[in-house]
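Read-outs throughout are calculated quantities, based only on the coordinates presented, and are distinct from any laboratory measurement. This one's a predicted model, so the numbers in the text were calculated from it and none came from an experiment. Cβ atoms are built from the backbone, for glycine too; each structure is taken alone.
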Structure I
Amino acid sequence: MAQGPTIRRLQLGRELKRLREGTGLLRDAAAEDLGRDASTISKIENGKMTISLGDVKSLLMLYGVPLDSDDARRLLDVAKEARKRSTHRVPDWVRAFVGFEAEASEIRDYETSVVPGLLQTESYIRALTQAGDPTRDPAEVDRLVAIRQERQARLTSGTPPRLWMVMGEAVIRRLAGFDPSVQREQLEHLRAVADLPNVSLRIIPFSARPHPALGAAFQILTLPEPTGHQVVYLEDLWSADYVDRDAQVTEYTQVFDRICDAALTPTGTAQMIDDTMGELR
């Protein structure tokens with residue numbers, strides 16, 4: 001898979017950090033040279049902020065890298081790729097997540113109340129959107145459906161991500177509030193997706209013992225090499241938060257493993273979905 005702007009931004013940031021540290025310069029010194037503050041340099045080096053080609057050239061010169069060198073040309077090419085805009089038209093606070101998800105090689109997702117976006121059917125998306133805002137313009141709903149379906153297409157692409165999906169039993173029980181046709185279609189889709197070789201779908205039953213993430217949905221996204229960068233995504237109604245410090249990511253990974261321990265096996269999960277479909281009139 002071609003590397004997109006998210007990976008390129010992370011790659012550029014790490015390279016610039018390596019060059020800065022190689023010269024012994026602190027972030028404050030680099031920031032002063034650009035006329036920025038140290039937090040800006042931190043965001044650039046952590047791949048959380050794009051940087052202009054002019055600023056890249058300034059930093060390269062500051063770090064002693066000749067602009068006509070192979071290293072400089074390579075990094076400037078990376079910087080150009082990092083500045084490309086995503087094709088997804090989504091709110092700013094979601095855009096970073098969509099970028100990470102589109103390029104992730106591994107996705108671990110724990111959901112407590114709704115079917116995960118990557119597994120939602122069109123009718124479920126529309127019903128969920130209508131429930132959230134009955135006045136939303138139909139054209140806007142169509143756009144949201146198209147964006148989500150574009151994201152979902154990666155699961156069956158030539159280079160799909162490895163997906164570990166864990167849901168609380170409440171997710172499938174809450175489907176009872178939807179039209180029966182929406183319920184059945186969504187449940188059938190979950191069964192079909194669970195059979196994909198790159199997908200592991202498991203459900204935590206109501207009878208499961210308590211675990212450390214009760215009521216706290218989250219996702220862990222892993223980008224492919226050369227970065228191998230990991231980020232934890234946390235979302236509420238109007239904003240999102242990202243955790244990417246190694247120690248914190250490790251803690252979330254350990255929590256996810258414990259969640260899996262509390263979940264049904266893939267076979268048990270398939271049986272629960274089948275039983276739920278059998279209960280539909």
Structure II
Amino acid sequence: MAISRSYGIGVMCVVVAALAWSTAGLFTRMVSTDIPTTLLWRSVFGGGSVLMIYVIMNKPGSVRELFRFKAGEFVVALISALGMMCFISAFYYTSIANVSFVYGVMPLVTMLIAWLVLRNPLTMAGVFSTVLSGLGVAVLVWGSQDFGDLFGIGLSFLMTLSMAAVTVAAKFFPDADAIKSAYLSGFIAAILVFPFSHSLSASPGDLLWLAVYGLVNVGLGFGVYLVGVARVPALAAALIGLSEVPLAPVWALLLFDEQVSLPMIIGGGLVIVASVSYILATTR
């Protein structure tokens with residue numbers, strides 16, 4: 001009974017994490033700030049919330065310990081920061097649906113990078129899913145409305161490439177602490193965009209939304225996922241986590257009337273089928 005209860009809590013936590021992550025594009029529609037300012041405050045509040053999670057979970061003996069990083073943690077954080085900068089920027093150029101569906105190919109991009117860097121063997125399931133997801137992204141590009149759409153899709157792919165690289169880098173540096181890397185990435189992103197931001201000109205309303213953005217999308221999502229992923233099998237965590245991909249366009253449609261075109265539905269559907277098929281075929 002205790003195992004069943006633990007599993008239920010784990011599933012609930014991963015679901016909440018997926019819901020939190022699926023709100024990423026929504027907050028960019030709620031604020032009037034430009035890209036650097038949005039990135040700055042989202043990174044500050046997000047990084048700060050993950051830092052608090054680290055303090056609660058590890059109870060460090062000194063402040064110095066919080067800001068002493070290994071080489072692997074810095075590498076992972078830098079790649080993640082660059083990915084997040086592309087991610088948030090993409091929402092300013094294209095639809096939430098396009099960004100979300102492109103992000104859906106991350107398991108397959110991770111597989112390809114792991115093959116190149118870690119020499120992990122390719123499987124038939126992986127090759128098939130990669131071709132299928134590539135076809136899905138091609139449909140999204142074909143259905144793009146203008147150059148802005150294409151640029152946003154390009155940024156989305158760079159973000160996906162970065163997040164896949166983070167996954168592989170974490171395996172390449174097994175002693176890197178994921179939580180320390182996460183809050184360091186937020187602070188690195190904030191430092192990089194600060195010279196271009198209008199941090200003091202943000203209205204109180206925008207600052208409130210940006211604070212919620214960082215706390216919910218980053219802090220809550222990361223925190224509950226850490227709790228949940230320890231209680232459920234890897235397959236369940238991967239599949240439930242992937243649910244953020246179709247959820248994001250649904251929120252955008254319901255809250256902001258962002259219409260989903262036929263190419264988006266077809267391309268996004270192919271991406272989701274490819275990723276789910278790959279996860280089912282390779283996760284034990």
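In terms of FRET efficiency 1/(1 + (r/R0)^6) of positions 42 and 186 (r between Cβ atoms, R0 = 30 Å, to 0.05), the structure with the greatest value among I, II is II.
Looking across I, II, the calculation of mean projected area of the Cα convex hull in nm² that yields 16.7 traces back to I. Among candidates I, II, the computation of distance in nm of label points 7 Å out along Cα→Cβ at positions 10 and 242 that gave 1.0 used structure I.
For which of I, II does mean count of other Cβ atoms within 10 Å over residues 34-41, calculated from the coordinates, equal 15.4? Mind dumping the intermediate values first?
Values: I: 15.4; II: 21.9.
Label of the source structure: I.
Compare distance in nm of label points 7 Å out along Cα→Cβ at positions 26 and 178 across structures I, II and report the one with the greatest value. Comparing I, II, the top value of distance in nm of label points 7 Å out along Cα→Cβ at positions 26 and 178 belongs to I. A value of -16000 for helix-only ellipticity at 222 nm (-39500 (n - 2.57) for each DSSP H run of 4 or more, over all residues; to 500), calculated from one of I, II, originates in structure I. Given a computed value of 3.6 for distance in nm of label points 7 Å out along Cα→Cβ at positions 18 and 202, which structure among I, II does it belong to? Structure of origin is I.
For relative contact order in percent (Cα under 8 Å, 6 or more apart), find whichever of I, II sits highest and give me its label.
Comparing I, II, the top value of relative contact order in percent (Cα under 8 Å, 6 or more apart) belongs to II.
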